[in-house]
1. From I, II, which structure was relative contact order in percent (Cα under 8 Å, 6 or more apart) = 24 calculated on?
2. One of I, II was used to compute Rg and Dmax of the Cα atoms in Å, and the answer was 23.4, 72. Which one was it?
3. Given a computed value of -16500 for helix-only ellipticity at 222 nm (-39500 (n - 2.57) for each DSSP H run of 4 or more, over all residues; to 500), which structure among I, II does it belong to?
4. Starting from the value 15.2: which structure in I, II was mean count of other Cβ atoms within 10 Å over residues 108-115 calculated from?
5. Where does the value 16.3 come from, among I, II, when Kirkwood radius over Cα pairs in Å, for residues 76-163 alone is the thing being computed?
6. Rank structures I, II by distance in nm of label points 7 Å out along Cα→Cβ at positions 188 and 276 and report only the one at the top, that is, the highest.
7. Matching task: 3.3 is the computed value of distance in nm of label points 7 Å out along Cα→Cβ at positions 116 and 292. Pick the structure from I, II.
8. Can you rank I, II by mean count of other Cβ atoms within 10 Å over residues 12-19 and just name the one with the largest value?
Structure I
Amino acid sequence: MKSETLISEFIESLDSEKAYSANTCRAYRTDLKAFAEFAAKNQPVRRSRRGDGAKCPQFKIETVDALTIRLYLGYLYKKKRKTTIGRKLSAIRSFFRYLVRAGIVRDNPAEQILSPKQEKYIPSYLTVDDVFRLLDNIGHNSLLDLRNRALFETLYSSGIRVSELAGLNEFDVDYTAKVIRVMGKGSKQRIVPVGEKALQAIQTYRAGFGKNVRPGQSVSGGPLFLNKNGTRLSTRSIARIINKLARQCGLTVPVSPHTMRHSFATHMLDAGADLRAVQELLGHKSLSTTQKYTHVSIDRLMEAYDKAHPRK
């Protein structure tokens with residue numbers, strides 16, 4: 001069977017059986033196509049066209065062994081970060097695990113290959129003063145200003161992912177209980193608290209539709225945040241909006257939706273929030289994923305210690 005077909009069937013299984021997000025499926029497809037291209041270099045290559053016009057090199061799946069995968073990782077090592085290499089290896093490992101279950105190959109050549117040790121890094125975040133500076137710089141005049149304020153307030157107040165923010169519908173907001181319902185990774189729903197300021201900003205923004213709804217356009221019960229054309233705001237648009245606001249108020253570092261998520265987690269921990277509670281708020285499956293934010297708080301504590309202790 002063609003590698004192109006096998007990859008497509010694998011991606012379909014991720015979508016239908018494991019409910020992986022569209023972004024994850026897209027990343028896995030890209031990673032596997034790149035591996036197929038590398039694996040096919042020393043084999044007779046016959047390129048076939050898919051319906052979308054893209055080309056995928058063909059190679060014999062059964063000839064792929066651990067050495068082929070190690071050579072590919074060595075090739076990537078010169079170009080990619082360890083986190084990227086680890087993700088690509090994970091995609092290959094999952095793909096061959098699927099092929100073993102389907103009886104297409106006997107063994108998984110990637111099973112015994114260890115993922116590269118990941119670099120430890122401290123997530124970038126904004127100070128509380130920088131967050132307030134951003135908020136003070138957002139206007140109040142136009143509907144877009146009201147939307148941008150509601151976007152920013154919601155993102156910082158809840159710490160949700162940008163994909164979760166973009167996916168919010170009007171009925172996902174419970175103003176009485178002061179929570180929002182978000183669809184996280186793996187199509188898992190969770191309830192997240194949201195602050196008064198964010199709820200007020202959302203209500204003010206939605207109230208602004210009274211004079212700005214186009215003929216035939218329905219906004220009730222639909223997407224919570226809309227673009228200028230009246231359709232759901234995309235994740236890329238949200239990222240551009242936040243980065244633009246950061247530049248306008250004079251911040252020299254790039255600010256992304258994920259920066260706001262990092263800021264939320266850091267400020268919560270700095271204020272004494274329990275790590276387990278922050279894990280639930282962020283929707284992390286593993287506590288170790290949340291623990292990276294404790295490094296930031298520890299650095300802040302060490303800085304205070306060095307400044308204040310008489311016998312440091």
Structure II
Amino acid sequence: MKIGFLFPGQGSQAVGMGKDIYDKYDEAKKVYDRVKELTNVDIAKISFEGPEDVLNQTKYTQLAILTMSLAVVEILKKENIKAEISAGLSLGEYSALIYSGILDFDEGVKLVQKRGEYMQNLVPEGNWQMAAVLGLDDETVENTCKKVTDGFVVPANFNCNGQVVISGEEEAVKKAAELMSEAGARKVRVLKTSGPFHTTKLIEASKALSKELENTKFNKSNLKVVKNIDGTEYTENDDIKEILAKHIISPVRFSKSINTMLQENVDIFIEVGPGKTLSGFVKKAETTNPINILNINNVDTLENTIKFIKEETTNE
């Protein structure tokens with residue numbers, strides 16, 4: 001049995017997320033309380049009560065998702081459930097870095113707060129949009145975006161086989177969506193995000209984060225983390241500061257990240273945090289080995305996961 005954790009990113013948020021876990025587990029409360037101390041943001045109130053338009057502000061969304069993921073991780077630690085390798089989608093990579101110990105909890109939380117603020121406040125003026133394209137391969141999506149000559153639109157997230165997120169100016173994204181449909185896309189769905197994330201339009205946010213990262217300390221760890229930027233594992237030779245600065249303006253290679261985890265013989269994937277989007281991505285991965293895919297987004301799924309892992313451990 002080899003466990004891999006998957007941590008969700010922006011777009012998975014929903015008002016009320018994590019409340020039942022917070023109410024039942026002291027470990028979760030402590031995480032939310034510590035995040036409030038560090039950030040002066042009552043992220044529990046925003047997560048549990050909203051309103052939705054506040055939770056969907058990038059500066060709060062990223063902190064809310066990170067906090068819920070880390071709260072669940074603390075409960076899993078208590079139950080002695082650990083992952084040897086982890087990955088996260090965009091923001092989720094910070095959850096993975098904190099879980100692995102490469103990034104200290106306090107420093108990681110403050111860094112994500114800054115990242116969210118920069119990604120919200122340093123977006124150039126304009127109407128921006130992101131949309132998921134379903135049913136086309138990566139190359140077709142890339143080539144179709146290039147056909148939009150009036151406006152900016154590029155692939156931003158390569159999520160899994162048959163799903164790529166495009167990002168850019170609203171009208172250009174709409175035009176690209178029309179062309180995607182003509183090219184055979186099954187569906188094009190607009191996402192709950194507020195900027196042209198993972199494109200060069202966020203270069204100022206990337207520069208600001210780069211300055212923030214100059215004072216950030218990174219640790220060595222025996223736990224592996226897979227990078228979004230190219231889908232490979234972090235190594236001791238990597239310049240993590242440079243990678244995380246580029247992360248904001250570079251496409252997310254999540255399908256490659258999943259493949260890397262499969263090559264590491266992960267046979268139990270646990271999605272830790274709101275939603276279950278990443279679980280769906282794993283289901284579409286090509287593998288001949290039997291795998292189990294679990295997600296934890298409330299008390300029921302948390303307790304079912306704990307029960308399942310303990311049974312598997314007993315049977316080994």
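1. Of the options listed, only II reproduces it.
2. Going through each structure in turn, the value belongs to I.
3. I
4. Computing mean count of other Cβ atoms within 10 Å over residues 108-115 on every structure in I, II gives 15.2 only for I.
5. Among I, II, the structure yielding 16.3 for Kirkwood radius over Cα pairs in Å, for residues 76-163 alone is II.
6. Values: I: 1.6; II: 2.9.
Between I, II, the highest calculated value is found for II.
7. Values: I: 1.5; II: 3.3.
The read-out was computed on structure II.
8. II
All of the numbers you see were taken from the coordinates with simple rules; none came from a lab. On a predicted model such as this, the values are computed, not experimentally measured, just so you know. Cβ atoms are built from the backbone, for glycine too; each structure is taken alone.
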